1. With Rg/Rh (Cα atoms, Kirkwood Rh), for residues 24-231 alone coming out at 1.16, pick the structure among 1, 2 it was computed from.
2. For which of the structures 1, 2 does the calculation of distance in nm of label points 7 Å out along Cα→Cβ at positions 200 and 256 return 4.5?
3. Out of 1, 2, choose the structure whose coordinates give helix-only ellipticity at 222 nm (-39500 (n - 2.57) for each DSSP H run of 4 or more, over all residues; to 500) equal to -11000 when calculated.
4. Comparing volume of the Cα convex hull per residue in Å³, for residues 80-127 alone across 1, 2, which structure shows the greatest value?
5. Quick check on the output: 13 is relative contact order in percent (Cα under 8 Å, 6 or more apart), derived from one of 1, 2. Which one produced it?
6. Quick check on the output: 2.3 is distance in nm of label points 7 Å out along Cα→Cβ at positions 120 and 152, derived from one of 1, 2. Which one produced it?
7. Once volume of the Cα convex hull per residue in Å³ is calculated for every structure in 1, 2, which label goes with the largest value?
Structure 1
Amino acid sequence: MFEELFQKPSTLARHKNAPYAEERARYLWHCASQGYSHATLLQKARDLLWVARKLSTHSGLRVNLEQLEAAAHGWEERQQACGQTLNSRWTRRRFIETARPWLRFLGCFREPVVLLPFSDRLADYVLWMKLERCLAPKTIRLWERYVGYFLRWYAGRDRPFEEIVPEDIDAFLAEGGANGWCRKYVRGIANGLRGFFRYAAMRGWCHAGIAEAIQGPRVYSCDTLPAGPDWKDVQHLLASTSTDHLPDVRDRPILMLFALYGLRESEVAELRLDDFDWESDLLHVSRVKRPQRQTYPLLPALGNAIARYLKEARPSCDHREVFLTLLPPYRPLSRSALYGLTRKRFEALGIETVHRGPHALRHACAARLVAEGLSLKEIGDHLGHRSTSATRVYAKVDLAGLREVAAFDLGDVI
């Protein structure tokens, strides 16, 4: 790899004769396969040379974060080589940012271990959910996260697990509500804790009856209107992506999938190239809350936007997911990345709405279907709902129709 980067014999010899030359070369080849430019690879090779020299005293490069931070001091030799004074703070940060991914690639970096209080009991509960209850992996991860929140909070009270009482759980939920948790989220955590403490009582870890004493807040169905933007704002949002700028070329089909098809973040993130049937103009979507895949007609506007993205903006790599990052290392866009790009576009256009993420566009899609006169069954099928009860909330968004009812003069009838 060094021959591909350096032409001057003395420079090439310096890099090849420095410590861990083979390990550095392998990592640079990996970076090249991820799409890094020649200039970036040159800079990485120069930085890795100093990293390797600094870490040459560590046998096998087995280091942890503390050792890495200790090695990031003392840059007199590099200052002499550069002929100028270095910014010590910036140089230390760059050293760590260069060394850590290299060591992770080699499998040598010892990640900091964050011990979860009572982790053995949580691990036992997770195994029981998997083997005995056969819950879905996403459900298991969700309950594990909720229980972990409480165990970390309870560890601060410096009391054994056996002394947990219902008042502790009430205090935990109340603190979460005071810190901004919505009622629905608090109820979800309460449900997760209820299942965990039923299992804990069965194993004799805590007092019986704790699970039954856990009371989450009452959440009323259809108590609020869906918080989505006006359809004119959605059209303005889509129109703002009609440029030749690469982020716009990529984001345009993403926003269409949210606004026209009502897809969820995870459904867009998991879309694969094979999900598009170009011969039949069909789109196959794996819905989150339905076991079978759902097939949609591929609208010409979306088809053209996807085709342009694949041709002009999507990086060439081995990933089969449709939407990727535009800068190396190329990887599929996460749910948080999809939320971030949607929110930024809402804010850039000054669109006023309660929520500014992808789900707001899903609400706007449903509201538009209501205005078009579709039935709740048809709207639910389009959105991938399992039952019409989940769609019923959108029956309240037809404000124009409600105003007509309110303005109706009953005097003539009476």
Structure 2
Amino acid sequence: MRKIIASLDIGTSSIKLIVGEFIKNRLNILCTSEVPSKGIKKGLIVRKDELLPVLKETFHKAEEMLGIPVREVVLSVPAYYTEAQISEGTSTITNEDHVVTYQDLIRAMHAASYNKIGEDEELISILPTTFKVDNTVVKNPINMIGKKLALKAVLITAPKSSVNDFLRVLEAIGVKVVDVVISPLADYAANPFKEANTKVGAVINIGDETTTVSIFNKGILTKAEVIELGGGNIDNDIAYIYKITKKDARELKEHLGLACSDMARSEEKVTLTDRLGEELVINQLDLSEIIESRLREILELVKKQINLLTKREIEYIIVTGGSSEMGDFNNLIDKVFTKPHILGKIDIVGVRNNKFSTAVGIIKYYNGRLRLKNKEYSVFNLDELEILSGIHKKVSINENSILGKLFGYFFDS
């Protein structure tokens, strides 16, 4: 069975739908659909009537590219009011040979969450940290012999109200949510590095209106917090100072500005018309100083938030999100952070931009969940997979093209 997973990241600036397939554990992107967002404020739904048509457009674009509709997705939700708690669960090995199976693991995970989730909370993830078969601590309990499997796990919960808002709006357009992932888990999965699972670190996603700060201990999410500042605040600063539209401000930021003004040049200039109809000349150095000032504020707040979230020594910092794509961003984080840090890099064909960090991470994270439970899954059924494979498609060749002329040469003679 082909392993094809669809992810949906409903962001403040855009909605991203990605369909990806794992072939020999390598992710291949089949389709990327991105549409400017409406009805979303700081990652939460504020106007359902504005969001619905935009969601429909996002799925319609994907269907046009694939030739089949996407009816199931794994959804990301923001880290607002996320809670992490440690719990334990056990299951008795009841099969005749007392061999630990995936079903025993799933029962132990369910036991760890039983009666631990409040009425107003939604269980998002169960993250096992240690396993015991009888009284022996093991790394992987599957296929071991024993009478009892015990595990310690971190339970990740989010407010039921915010999760249900997203589920209802997708249900309204006929899309089923097969699982929910909070954005920090997705960002961690999207930006792996060799030693992360043995260290304590922070993952930072600088989005349009918010910046998410997450703490991971040996690969397990322990805390997450949202700072209500992001790349959109830079756009507002530029628009206010130069008296231009926010759209022009964003264009300036993305195509002329640098995150660190050290390498900016006053000779690099553009000419614009402001809101009063007056012509103005903007140079790269002045613009970059505005950008750097706001980004420094965000990163300094990130440093303070990390210290509030954990007393452990941070051994690495990963920075990702759309705003991290700005030129010279690496130089800025070199100046702000003394700890070892990594600028995230989403470098898969079809999604080569850090704005896709969460959407790509959702797919990678969910694939890990499937492996943990030993389950197979595809967003498409067998008939749809045949269509996707092109079995029923006819090749259309223009008679006037080079290929068409070659066909004519061989088959007409």
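Throughout, read-outs are computed from the coordinates displayed, never taken from laboratory work. Nothing here was measured: the structure is a model prediction, and the numbers come from that model. Cβ atoms are built from the backbone, for glycine too; each structure is taken alone.
1. On the way: 1: 1.16; 2: 1.01.
The value was obtained from structure 1.
2. Working: 1: 5.1; 2: 4.5.
Clearly, the read-out refers to 2.
3. For helix-only ellipticity at 222 nm (-39500 (n - 2.57) for each DSSP H run of 4 or more, over all residues; to 500), the value -11000 is produced by structure 2.
4. Largest calculated value belongs to 1.
5. The read-out was computed on structure 1.
6. Details: 1: 2.3; 2: 3.0.
For distance in nm of label points 7 Å out along Cα→Cβ at positions 120 and 152, the value 2.3 is produced by structure 1.
7. Once volume of the Cα convex hull per residue in Å³ is worked out for each structure, 1 has the highest.
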